[in-house]
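Chemist: Okay, got some structures for you below.
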Structure 1
């Protein structure tokens with residue numbers, strides 16, 4: 001995904017907050033990732049490779065490598081985007097009010113690099129009742145049995 005060797009922010013192990021100039025984000029992310037992560041864009045529904053994806057493992061932020069969701073929290077909400085009912089940890093995600101487009105929603109951002117991920121709604125399944133509706137373009141995936149090298 002975005003495991004770009006030129007991305008100094010990417011690490012699957014480092015949990016330190018990422019501060020990077022927008023010009024550098026533009027260099028290290030694909031145009032579509034930049035649009036979603038840094039400009040709060042939205043990918044078209046039903047276009048994500050993760051929408052019907054069902055492998056076991058961990059979903060992470062494609063911009064910085066921060067672990068976001070376990071596959072056992074993913075469910076088919078029918079909304080057109082990958083949906084989860086719970087993040088890995090409370091600090092994995094940052095929550096912000098979003099009153100754009102005439103709606104009152106809660107935006108979710110990566111807790112490490114503040115990339116826009118999507119929104120959370122209160123119409124999800126038990127046990128949380130939450131639906132994290134996430135843009136698949138800004139997700140990466142590490143399979144349960146996958147071993148990845150890490151440059152940091």
Structure 2
């Protein structure tokens with residue numbers, strides 16, 4: 001992989017639209033070692049949790065001074081927290097981890113971090129839960145990608161004989 005490929009892979013890992021689902025296949029397309037692609041992409045995707053949590057918290061603190069924002073926040077977020085309080089106590093951080101671990105659209109580190117913040121979960125444990133979810137999602141994406149590639153190579157060898 002060239003330096004440009006490494007940068008593109010890191011950026012894909014950090015982008016909310018692609019995250020690991022885009023970064024690991026891109027790294028594989030550039031002939032990266034599977035373990036290197038996994039650890040490199042997971043590292044950058046894990047960075048999303050602390051950066052995004054701080055970003056959301058900072059924006060919230062700035063907007064709290066506006067009464068219109070407070071009314072909307074009170075109606076939507078505080079009432080949502082009250083409604084799902086029992087489920088949060090039951091599933092909490094495990095639920096966040098499992099949500100992030102499923103590598104489908106809208107279930108990545110950004111959404112998991114945002115969900116944990118909206119639900120009022122703590123920063124440190126949220127970061128750990130999202131990080132664990134990202135690690136599991138990376139394993140799933142890698143297994144699907146590389147086993148799919150092996151199956152494709154197997155089939156194309158059989159067909160060409």
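Chemist: One of 1, 2 was used to compute distance in nm of label points 7 Å out along Cα→Cβ at positions 60 and 76, and the result was 2.9. Which label is that?
Modeler: Values: 1: 2.9; 2: 1.3.
Of the structures listed, the value fits 1.
Chemist: If Cα extents along the principal axes in Å computes to 70, 35, 24, which of 1, 2 did it come from? It would help to have the intermediate numbers written out before the result.
Modeler: Numbers: 1: 39, 39, 28; 2: 70, 35, 24.
It must be structure 2, since only it matches.
Chemist: Something else about it: Looking at structures 1, 2, which one was helix-only ellipticity at 222 nm (-39500 (n - 2.57) for each DSSP H run of 4 or more, over all residues; to 500) calculated from, given that it came out as -26000?
Modeler: Values: 1: -3000; 2: -26000.
Here the read-out was taken from 2.
Chemist: Suppose log10 I(q)/I(0) by the Debye sum over Cα atoms at q = 0.16, 0.20, 0.22, 0.25 Å⁻¹, for residues 20-83 alone works out to -0.62, -0.90, -1.02, -1.16; of 1, 2, which structure was it derived from?
Modeler: Numbers: 1: -0.62, -0.90, -1.02, -1.16; 2: -0.67, -0.78, -0.87, -1.00.
It was calculated from structure 1.
Chemist: In addition: 1.5 is what came out when distance in nm of label points 7 Å out along Cα→Cβ at positions 28 and 140 was calculated for one structure; which of 1, 2 is it? The partial results should precede the final answer.
Modeler: Values: 1: 1.0; 2: 1.5.
The structure behind it is 2.
Readers should treat all values here as calculations from the given coordinates under stated rules, not as data from a laboratory. Every value quoted in this text rests on a predicted model; they were computed, and no experiment measured them. Cβ atoms are built from the backbone, for glycine too; each structure is taken alone.
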